[in-house]
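Listed after this line are the structures, all set down as structure tokens.
Only the coordinates and a few stated rules stand behind these numbers; no lab work does. Since the structure is predicted, the reported quantities are computational estimates derived from the model, not experimental observations. Cβ atoms are built from the backbone, for glycine too; each structure is taken alone.
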Structure 1
Amino acid sequence: MIKPRRTTILEKSHHDPVYDVQWLTHGKSTNECFSCSTDGKVLWWDQRSETPIPVESMTCEETVPTNEGPKS
């Protein structure tokens, strides 16, 4: 059985399943990655960090036109 190296608190993590992880391959180390989830979040992780929380985050929203104006 595979066990996670670290876990993070739910408030700082994805709330839906992760569908893609991209490891950054710049420089000599591969300690950074991005994760994407159906919750609309893209999180940037650094494995060298002391605390297991994302370094940066971005939330993507889709705007849907309605009679009252655009709605997220």
Structure 2
Amino acid sequence: MPNPKVGDRVRVIEITDGDPCKIGDIGTVLEENHSPYVEFDRNIGGHDCDRQCKDGHGWAVAGWQIELVKEGQ
């Protein structure tokens, strides 16, 4: 996926070893980057993305691991 924009809603489509998120988890992009911090809707056991989100809900993910969520999905 091209670099996501702040506020984009995204879904995890691939994970790597050590990722606390699961395929299908949905969250909101917190920064524009090739490996952005995402605040997930649920507590994934992650971190707070340098105090940008609720503790446990954040994680950095690569652009190839996520896809945009279209409205109504």
Structure 3
Amino acid sequence: MDYRVGIKWYHFDPSKWFLYICYWLGLVTHLSRAPDNEVEKAKFTMKLKKLRDISTRLKWPSEPDDLPVIEWETCK
């Protein structure tokens, strides 16, 4: 299991650094990392969630059947 929160090496994540130091000292072995595909899927999921939140706040147009019909003759 990957316990990292910050996916880049410079992201602040105390648990990541604690585990790294424990690994360096030999207190922890067999650390694993999440595959890049899983990280990308998580990023995509969060972007999709944000877009859905924005989508629910937007005012969408009415159904086509509810819109008024304008004839060419009335426009002249």
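Looking at structures 1, 2, 3, which one was mean projected area of the Cα convex hull in nm² calculated from, given that it came out as 4.3? Comparing all candidates, it corresponds to 2. Thinking of 1, 2, 3, which structure, once distance in nm of label points 7 Å out along Cα→Cβ at positions 13 and 37 is computed, gives back 0.8? Computing distance in nm of label points 7 Å out along Cα→Cβ at positions 13 and 37 on every structure in 1, 2, 3 gives 0.8 only for 1.
So distance in nm of label points 7 Å out along Cα→Cβ at positions 21 and 53, computed for just one structure, reads 3.3; which one of 1, 2, 3 is that? The value was obtained from structure 3.
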